[in-house]
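Readers should treat all values here as calculations from the given coordinates under stated rules, not as data from a laboratory. Predicted, not measured: the structure shown is a model, and the values here were computed from it.
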Structure I
Amino acid sequence: MLVFAKAPVAGQVKTRLIPALGVEGATRLYRKLLCDRINRLVSAQLAAVELWCAPDACHEDFLQFGRLPGLTLHQQQGKDLGQRMAHATADAWQRHRHLILLGIDCPALTDKMLEQGLDWLAEGVDAVLGPAEDGGYVLLGLNRTADCLFQGIPWGTEVVGQMTRQCLRTMDWDWRELPELWDLDRPEDLSRLAASGFDYSIEDAGQRSGA
């Protein structure tokens, strides 16, 4: 599992939620999402967890995660998300047969879905896509790689998923898709987060959930 995350620095994470939560509130929510995802992955023990950190792995929260069993810290490298994922993927092939790349913005992504993605990869499919409602994706599983997965894609737009599928078709790969999910990007997503049962209270978001 390759998890991509930014250091929870005020004003640099979840900026689109600042109008609703304020700078500190948005930062604490991001930390809550980060802690929840990492702790769930470590507890599930589905696969080794690599936390790919930006701008580096020196933030206090990252260092605490680095003490968890089965988790290693790595520094993201590259000018955009595509370059950072390409670098992490190339590096991780030295250690793993199957890769799943994901972020921390989708609390709806369950352990069962991750296990399904891993099972498909173990069965030999070339890729697994976890589509997002906004046109992007929340997960990309790989048994092989291709430049078109990471180059020439306008990251953060509604065509990311479409262009990724086009790459898979062009490469004539066999791939599977998980159910479409929503991720947390906009203030209107907060009510959906609360309805999902995810506790995102400002006080709780400041805790490290045992990390």
Structure II
Amino acid sequence: MDEKQYVVDALSIEESWRIFRIMAEFVDAIETLSGVKRAVTIFGSARTKPGDICYQKAEELARLLAQSGFGVITGGGPGVMEAGNKGAAEAGGQSVGMNIRLPFEQKPNPYANISIDYKYFFIRKVMFVKYALAYVIMPGGFGTMDELFEALTLIQTRRIKSFPVILMGSKYWKGLVDWLRETMLSDGKIAPHDLDLIQVMDEPEEVVRYIRKYVII
């Protein structure tokens, strides 16, 4: 066997084993999260500091959700994720941290009472959707936007059952919402009713009331 063929065969074997690693990560995630019921997923920036108003509101939101009988799921890292896990845990609720292994920024926070680490982003994204009754999207960056539009696409195409998708922080989200309406909708790239998939709110109490309208505890 020449060296080139050896390399090709070795890569093929590696790809085959990757399938089993993916399957194992799915199985581990489902087993770990099987007891999570009636949960709300909170997204937001890992860079948000504890003194930031977004951190404080995420913590308060999670506390109110836990007191209302909801579990709270976050990405398990710092910033808004830490605030969400902290608020839920200190209120005695399910506090789920779904951490992704990254070389920077993403380190597990200490407040999740159910914790799981992921190697693969796409498995983590499946689990976010699978166990959530609602999404609350707080100010964040590319990762937050990714989760937002993933959910909207799945709901729009009816690949999943519709659930509340709430943008928390009207000032932060105004530019995006205006662009969706004035550019994307005006250009015919989405339908008018697609904008109804998004709700914009500012206060934790308002968010919890809205979610409770759609979910029976």
Structure III
Amino acid sequence: MKLLTREEEIVAIDAGAGITLEGALGVPPDARGVVLFVHGSGSSRLSPRNNYVAGELRKAGLGTLLMDLLTKEEDADYQTRFNITLLIKRLESATGWLMDDERTKKLRIGYFGASTGAAAALAASVNVKTKIGAIVSRGGRVDLANEYLGRVKAPTLFIVGGHDDIVIELNRSSFELLKCEKDLVIVPGASHLFEEPGTLEQVSGHAAKWFKKHLEKK
């Protein structure tokens, strides 16, 4: 495996049907959980926002896996980007990989989803063969998973930018469908991408607190 940074290394994940997906795994010493990042449409595991959050989670003692759920050819197809069913299957493969890998198989798993990736994370949590310990959505199109939300059992946190009016309303409506432990946080002054100074730091802080609370449980 190739070294990516001092904290991460490139891994290959078998997604079936001859598809191999690339990911970046970082597991700090004495990790107390591992978070699988699910990026939104048109983004990738190289997303600077998700990588920033992942770095903050590792500082908090959590492992991270950032990966591409689609191949380059698939991502070039606009329709495929919104194929939630396909994204769910890929996420299930990645979750199974975490359950089998020596570095992560004893750790509780959480999902961090952005945009359409949040919908895939919520839906996949209903179907995977292990209990997902916690879910965090950043600016998520969680409405795309509305048919699954009533069956989500993992404690779920929605984080939305205060200036992201349409997504706020979508999140509020979807939030009512959740029957699990849940919370909705609106970050003041933030747009959909949380590009404003200090807003992504707030996302990281809320996410780290949520994951540590739920993934460290025995």
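Out of I, II, III, which one gives 37 for percent of Cα pairs over 17 Å apart, for residues 60-131 alone as computed from the coordinates? Derived from II, not from the others. Tell me which of I, II, III gives 17.4 when you compute Kirkwood radius over Cα pairs in Å. This figure was derived from I. Among the shown structures I, II, III, from which was the value 12.1 of Kirkwood radius over Cα pairs in Å, for residues 108-155 alone calculated? Computed on structure II.
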